[in-house]
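Trainee: Read through the structures below before going on.
Bear in mind that the values in this text are calculations on the coordinates, not laboratory data. These figures come from a predicted structure and were not determined experimentally. Cβ atoms are built from the backbone, for glycine too; each structure is taken alone.
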Structure 1
Amino acid sequence: MINKSVLVSIVTPAFNSSEFIIYTYESIKSQSISNWELLITDDCSSDNTLNVLKKLSETDNRVKVFKNKINSGAAVSRNNSISHSKGKYIAFIDSDDLWLPSKLETQIEFMENNLVDFSFTSYELVDSNGFLLNKIVDCHGIKSVSYDDMLRKKATLGCSTVMLRRTAFDDISMPLIRTGQDYGLWLKLLKTGVNAYLIPDVLTQYRILPDSISRNKMKKAKRQWQIYREIEKLPLLKSIECFCFYAWRAVFRK
C-alpha cells in the first residue's frame with residue numbers, strides 16, 4: 001500500500017486546447033488517488049482555452065492556472081508550471097492526452113517500493129476522437145534506459161508517461177527549444193547517472209492529431225540532430241552514430 005497523502009504535481013502546457021483539455025482533466029480527476037495539483041500554463045491561446053481552465057480552477061482548487069505574457073512554447077510553459085509545483089513527485093501530461101485511472105497510484109507504488117527516481121510507462125495511441133489505433137509504444141521488453149540508451153532512442157519515453165522524484169534532481173527545467181524539450185530534459189536527468197525505469201503497463205493514451213508538430217518526420221529528425229550537436233554538444237562522429245540508431249529505430253521499431 002502506498003501513502004495516498006503523497007502530493008503529486010502534474011505539469012501541463014496548454015495552447016489552443018479547448019477541444020481536449022476537459023477530457024485530460026477528467027482523466028486526472030478519475031485517478032485512484034486524489035492528492036494531486038494540476039499546474040497548467042496557458043501559452044497565450046487564441047481560442048477559449050484560458051476561460052475553460054479558469055472555470056476548472058473555480059470548481060476544483062487542485063487546478064492552478066498560469067499564463068505566459070507572450071507565446072513562448074511548451075518548454076517555457078512547462079518550466080513555469082514546474083516552478084510553482086510543491087509535490088514530492090512531478091508528473092507530466094499534455095493537454096490532449098489521457099491517463100488510465102490507476103496511472104498515478106501504480107507509478108508511485110512502483111517508485112516507492114523500488115526506490116526509483118525516474119519512471120515511465122507504456123502507452124497506446126488514440127486518434128482525435130479517442131478511438132484506439134492499435135499501437136502500443138515502449139512495450140518491447142526493456143527494464144530501464146541509461147543516458148547512452150536514450151541518445152540512441154532505445155525507448156520513446158512519452159512525456160505524458162513520465163514521473164520524477166523531485167529531490168533526486170537539482171534542476172528539472174526543460175531546455176528552451178520549441179520542440180523536443182522533453183527529450184532534452186530526459187537526457188539531462190539521465191546524464192546525472194540515474195536510469196529511467198519502465199512500467200510495462202499501458203497507463204496513458206497519447207492522442208495523435210493531424211497537425212501535430214511531433215508527426216512531422218523531417219522536423220523530428222532535424223530536432224534530433226540539433227539536440228545532439230547544440231544541446232548535448234556531442235562530437236560529430238558520436239552524433240552520426242547516435243543519429244543512425246535513432247533513424248533505424250524510427251523506421252523499424254514496432
Structure 2
Amino acid sequence: MKPTIWINLGIITIYGTSLDAAPHSHNSIQIIWGKGPNCKLNGINTTGATIIDSKFEHQLEMLEGWVLLIEPKSKLGIELSAKLAGESFKSFKLPNYTANEAPNLTESPIPYLAPLFDNLHLSKHFLLANESSVEDKRVQKLLTELNHCLHGVCIKPTSWKASEVASKLALSESRFLHLFSEEMGIAWRPYLLWRRMMCAIQALANNRSATDAAHLAGFSDSAHLSRTFKSNFGMSIRQALKIFGK
C-alpha cells in the first residue's frame with residue numbers, strides 16, 4: 001500500500017482516508033479539506049476548508065480528503081496566518097473535495113488542490129516552492145542546508161547540536177538559540193525534531209520499515225519514533241500508513 005504523501009519545501013501534503021487522530025498539536029499551520037460533509041474538528045462538523053493555527057491542540061476526524069502541514073515562517077504560512085487574523089482556527093465556505101479518483105504518488109497534487117488555492121486566493125506555486133520568509137542570512141544558510149535532505153538521505157542529527165551549528169555560523173550558542181527562536185518563532189530543538197519527523201515520514205513513504213525510518217532520522221529506535229509521531233500527529237505510525245494509502 002503506497003502512501004500518498006508529498007514532501008516539499010516548507011510543506012507536507014497528504015491525501016488520506018479514515019483519519020481519526022487523538023488530540024494533538026504541532027508547530028505547523030494546517031489546512032484540512034475533506035471529501036464530502038463528514039469532517040469533524042474537535043467533535044464539531046466542518047464544511048469547506050479549515051485553517052488551523054500552529055500549536056493549537058485539536059482532534060480531527062475525516063473519512064477522506066486533504067491535509068496540508070505548512071511551516072509558519074514560510075511564505076505560505078505567513079499568508080495563512082494573515083487569514084486566521086488571530087483566531088485558532090477558521091473555516092472557509094468553498095466546495096468540498098469532489099474528485100471521483102484519489103491522486104497517486106506519481107502525480108502532482110497541484111491540479112487536485114487548484115480549487116482550494118483559488119478559493120483561498122493563494123498561489124499554487126507554494127506547493128513546490130514554499131520558501132522561508134526568514135531574512136537573517138545566517139538562519140537562511142542553516143535552513144538551506146537542512147533542506148538538502150528533503151529529497152535525499154537525511155542528515156544525521158548528531159551533527160546538529162546547537163553548539164556545533166552556532167560555531168559554523170560564527171555565533172555563540174546562546175546567541176544562536178536566541179536568534180533562531182526570534183526568526184523562526186520556535187526554539188531550535190523542537191524545530192530540529194520536526195525536521196527529523198519529516199525525514200522519517202519520507203522514509204516511510206518510500207516503503208522503509210519503521211526501524212529503518214527511525215535510524216535514518218536519528219531516533220534511538222522505532223518505539224522512540226512512534227512516541228514522537230503520536231505526540232505530533234495524534235496517531236500511531238501503523239494508523240498513518242493506513243490513512244496515506246488506499
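Trainee: When Cα Rg over 2.2 N^0.38 Å, for residues 109-204 alone is calculated for each of the structures 1, 2, which structure yields the highest value? Kindly include the intermediate steps, with their values, before the conclusion.
Mentor: Details: 1: 1.09; 2: 1.26.
Across 1, 2, Cα Rg over 2.2 N^0.38 Å, for residues 109-204 alone peaks for 2.
Trainee: Have a look at 1, 2 and say which one yields 25 for relative contact order in percent (Cα under 8 Å, 6 or more apart), as calculated.
Mentor: Working: 1: 21; 2: 25.
This value belongs to structure 2.
Trainee: Work out the source of 13.0 here, i.e. which of 1, 2 gives that when mean projected area of the Cα convex hull in nm² is computed.
Mentor: Numbers: 1: 13.0; 2: 12.3.
Source structure for this number: 1.
Trainee: Which of 1, 2 yields 4.4 for distance in nm of label points 7 Å out along Cα→Cβ at positions 93 and 165, as computed?
Mentor: On the way: 1: 2.3; 2: 4.4.
Considering all the candidates, the number was obtained from 2.
Trainee: Using mean count of other Cβ atoms within 10 Å over residues 45-52 for the comparison, can you identify which of 1, 2 gives the largest number? Don't skip to the answer; put the middle values down first.
Mentor: Values: 1: 16.2; 2: 19.6.
Looking at the calculated values, the largest one is 2.
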